[in-house]
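In the part that follows, the structures are each spelled out as structure tokens.
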Structure P
Amino acid sequence: MTFPDYFSPANRDLVQLFKLMGPSILRLGAGSVEEITWKGFSPVKRTLDPAMIDRTANFVAETGWTIVHGINFARNSPANAADEAAYVSQRYGDRLRALEFGNEVNGYPSNVPFGGHRPTTWRYPDFLGEWHALYEAVSRAVPRARFVGPSTVGNYEWAQRFAGDAGSLIAELTHHYYIDDGAKPTSTIEKMLAPDPFLERMTTDLVQTAASHGIRGGLVLNEANNFYNYGSDAVSNTYASAFWVIDFTFRTALAGCRGINIHCTGTGQGYAPLVITTGGQVLEVRPEFYGMVLLSRAMEGRVVQTEVETLNTEAPIRAYGIARSDGGRNVVLTNTDARSTVPVELDLGIMAAELDPLYLEGPSLAATSGQTLNGSSIRTDGTFAPGRREPLRVSGGRAVVSVPPLTAILLKSR
């Protein structure tokens with residue numbers, strides 16, 4: 001945000017790319033939130049000033065998105081945080097979804113990246129006291145402000161304790177998720193695409209925690225991607241990442257998670273869905289972004305459990321359903337096998353005439369380019385004109401779909 005040509009309405013390429021994903025939520029935070037201070041309060045890497053907020057406000061107005069705005073927690077004062085929040089609230093208006101303090105605060109006492117902000121003796125009660133001090137000051141300055149937190153990572157004990165101690169003060173319980181360290185040699189495509197038992201357990205536990213403490217917005221994984229430390233080279237930026245983001249989104253939704261924010265470093269490191277220079281130029285649209293665009297067209301209602309019938313019981317077919325708000329059905333099928341086309345029989349549970357398909361296709365799981373949606377690429381200026389594929393017929397609420405190798409298909413009833 002502190003780069004003048006990045007989140008700016010003048011950056012037409014980025015505006016158009018955001019519009020491709022439809023109205024969504026931009027989280028301005030992550031590790032860099034502790035490297036930026038409002039009006040130069042503390043000598044860190046960059047200063048956030050009103051002109052930067054103005055540009056970002058105009059950017060989200062152009063895209064139709066809303067914002068979760070992060071405020072420096074590591075080096076701040078209640079008065080400075082309140083001053084920032086007041087300006088942000090006035091300038092973003094209805095586009096401001098919520099405020100949050102800091103990023104991955106349970107890592108502050110460590111020396112890992114984005115850690116070292118507090119002494120090793122700093123513990124959860126210390127965090128809670130500091131959080132309340134900022135909350136009280138900001139609430140006085142912006143009485144109608146909404147807050148999310150605690151934006152922890154890894155071990156989720158702090159998130160559970162925070163829900164009990166501050167659940168009545170927050171709109172969403174937030175935590176972060178990554179599979180593993182991208183620097184490890186074991187961070188492979190195979191591991192990325194395998195089910196992660198920790199994800200299932202963590203999501204289930206935190207959904208229940210949010211519900212038990214009456215947090216109306218439930219659990220939101222407000223920072224996530226495949227492997228942390230900016231991803232795994234030749235893994236996180238491959239076509240396989242498109243399948244990962246599709247599967248991750250549906251698995252968490254089925255577990256009751258209310259939303260996710262996919263972390264984008266922007267500068268091209270590892271898992272960035274878009275590669276963007278500090279001058280705002282979009283250099284590359286990566287495979288994961290294609291998966292996100294497919295998801296934006298799929299998520300038009302409530303995610304439901306879906307079962308499919310296939311003769312090939314060993315095929316890596318996954319199926320997800322969406323009960324649309326208009327009464328229709330969307331179905332997403334994925335096949336990560338490189339050799340087999342798999343016939344699948346669907347029972348839609350409703351009567352429909354046809355299914356309109358959107359095919360995500362690519363040359364190999366390890367490919368870093370060549371992916372398409374209905375045969376069309378997404379250009380760096382946001383231009384996208386997908387071709388039309390032949391609709392699939394539905395009879396008696398059932399349809400047979402052949403899922404080619406290395407393909408994800410979105411099917412929309414009509």
Structure Q
Amino acid sequence: MSYIKTTSPLYIVMLGLLSALPPLAIDLGLPAIPALQAGFHTSIGEATRTLTVFLLGFSVGPILFGPLSDRYGRKPVLIAGLALFSLAAIACAYADQIGTLLLLRLAQGVAAGAAAALPAAIVRDVFNGEAALSRQSYVALVNAVAPLVAPLLGAGLLHFGSWRLIYASLGAIGFLLLLLGVFGYQETRPQAGKQPQQNALRSAISAYGQVLHSRAYLIHTALLATSFGTMFAYITGSSAVFIDMLGVSNGVYGGLFALTAAGTIIGAAAGARLARRWGADRLLSLGVVASSVISIVLLIVAMAGAGSIALVAACVLLSNMCAGIVMPNATHQALATVGHVAGSAAALLRSMQMLAGATAGALVGLFAGNQLTVMAAVMTLSALLGLACLLVRQKHQAILQPL
């Protein structure tokens with residue numbers, strides 16, 4: 001069978017598409033939340049839980065399946081995850097109660113976690129050093145296209161059907177990715193031909209024990225998680241801020257969301273190009289500090305009641321640019337010293353990332369009142385936690401293993 005070559009740009013596109021499964025599953029349904037609320041005669045808070053339970057499921061999936069990818073190979077786990085994702089998505093389209101839909105979304109998140117956490121480990125399998133950092137940035141660049149187009153695609157699907165069509169479309173997307181995984185990806189796990197010597201549970205405990213003993217891994221995972229938390233606070237609160245508070249239409253909201261999501265693409269592209277010139281450490285520090293400053297500015301604007309569509313969109317665009325710089329950089333540096341258990345390390349990393357996103361999203365939905373202020377406050381909290389992690393990193397820089 002002729003697989004996609006690792007030197008081909010199509011290889012990075014493939015990994016980016018696989019990594020984009022979570023944002024597709026989340027952002028495609030954003031315009032449909034009001035319709036879903038009306039269809040089930042439930043509250044807006046209950047409707048938005050379709051986002052948070054998916055993230056909770058995703059935070060569990062990588063932990064369960066990451067060690068299995070180190071033990072049995074990336075490809076079997078990838079195929080199983082994509083198959084289960086597709087089936088769960090189709091089942092979501094036929095859900096007749098909000099509780100059933102939430103349970104299916106949880107299962108869908110677990111399945112997505114089995115598949116979408118693997119691209120980072122695959123990059124670590126195939127590439128090293130600056131090449132690995134560059135490839136992680138380009139994977140993030142492809143990944144960032146999903147939030148750009150997903151809300152627009154979701155709004156378009158609503159013109160032809162109900163919210164159920166969105167979940168049916170997710171099932172079709174999952175099936176296409178399944179075909180890509182089967183026919184495009186060749187196993188990359190190191191020493192994939194060797195038979196495992198430990199049972200699965202002992203292997204998982206051993207792998208996670210090694211990962212959790214790496215201080216460099218823990219610090220950079222925390223930086224990734226706080227950056228994603230800042231971004232997901234915006235994702236969760238964006239519809240309430242732009243549609244309910246600032247009064248834009250669903251179509252305009254989709255365009256605004258695409259515009260702000262473009263910041264992640266710009267940041268990832270800039271990070272890939274500037275990595276060799278500026279160095280990974282300098283880029284990482286710049287992104288974290290700038291994110292904190294921008295979030296504080298947005299919070300001040302919100303508390304002063306000066307928020308406008310253009311000003312809010314500009315602040316979020318810049319914040320997302322910082323996330324585009326920080327997340328692939330932190331991912332690369334987290335995995336740089338744990339290559340022998342890269343599958344488990346990448347799985348735990350994605351779990352912590354999604355758990356941070358779920359926490360930020362839950363905090364945004366927890367408080368009533370001025371939704372712009374709530375969103376900006378959660379963004380600021382997450383960004384400042386990232387700044388604290390950066391300070392810890394600098395304090396312990398001497399004992400962190402260099403790239």
Worksheet item: Comparing FRET efficiency 1/(1 + (r/R0)^6) of positions 209 and 257 (r between Cβ atoms, R0 = 25 Å, to 0.05) across structures P, Q, which is largest?
Response: P
Worksheet item: Thinking of P, Q, which structure, once FRET efficiency 1/(1 + (r/R0)^6) of positions 289 and 361 (r between Cβ atoms, R0 = 25 Å, to 0.05) is computed, gives back 0.55?
Response: Q
Practice prompt. Out of P, Q, choose the structure whose coordinates give distance in nm of label points 7 Å out along Cα→Cβ at positions 217 and 393 equal to 1.7 when calculated.
Written response: Q
Worksheet, complete the sentence: Note: helix-only ellipticity at 222 nm (-39500 (n - 2.57) for each DSSP H run of 4 or more, over all residues; to 500) at -27500, derived from one of structures P, Q, originates from structure Q
Practice prompt. For structures P, Q, calculate relative contact order in percent (Cα under 8 Å, 6 or more apart) and state which one comes out highest.
Written response: Q
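Here, each number is a calculation from the coordinates, and none is a lab measurement. Here the structure is a predicted model, which is why all the values come from computation and not from measurement. Cβ atoms are built from the backbone, for glycine too; each structure is taken alone.
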